[in-house]
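Scrolling down, you'll hit the structures one after another.
Just so it is clear, none of the values below were taken in a lab; they were calculated from the coordinates. Values in this document were obtained by computation on a predicted structure and should not be read as measured data. Cβ atoms are built from the backbone, for glycine too; each structure is taken alone.
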Structure 1
Amino acid sequence: MVGRETRYADTCEITSLKNDVSVVGEIITFREKDVIVATINRAAKVTLRWQDNTAEYIGSLGGVEFRSPGPKATTYRTHR
């Protein structure tokens, strides 16, 4: 039986909407098309929620809005 398994990266690109600067955030919690909890430079923790209308994760921290397309996904074929 052949199946497919999707694995997600441990990091994702997070962009500040205020000054359009992108950083790599380390993902703590991830649920596809629901929520990302990530740290920025291991100093600030930001929660990003899925927005269907923009197809991105969006959240705010300290009055600054952030967005992310999410982690990169890799799909593998599994064999039995």
Structure 2
Amino acid sequence: MAGPAKSKIEIKGVKVYLHKKDPETNSRIMHIDIESEELAKVIHDKEATYCAGKPGGVFIGLKSSMIKRAEKLAEEKERPS
């Protein structure tokens, strides 16, 4: 489902880039970079997961260890300030 929903928590400040092949940045093939300190808490450096297209965007599936970290992040974001 694209768009807002009660069950969705928005992550602000996410930068998304279409990264072209570029020897200066060691980019060997065109790919998509999603840069976010919060998302880096869920999917750690060198971890791989599943990604697929969906109507209106992209779905990134999470492995069980990533789900635990995502649940912790969700709890932190839902706490009253």
Seminar exercise, completed: Calculated from one of 1, 2, P(r) over Cα pairs in 5 Å bins from 0, in percent reads 3, 15, 26, 23, 13, 8, 6, 4, 2, 1, 0, and the structure in question is 1
Problem set entry | Computed 3.8 for distance in nm of label points 7 Å out along Cα→Cβ at positions 4 and 60 - originating structure among 1, 2 | 1
Exercise. Out of 1, 2, which one gives 37 for relative contact order in percent (Cα under 8 Å, 6 or more apart) as computed from the coordinates?
Worked result: 1
Problem set entry | helix-only ellipticity at 222 nm (-39500 (n - 2.57) for each DSSP H run of 4 or more, over all residues; to 500) derived as 0 - corresponding label from 1, 2 | 1
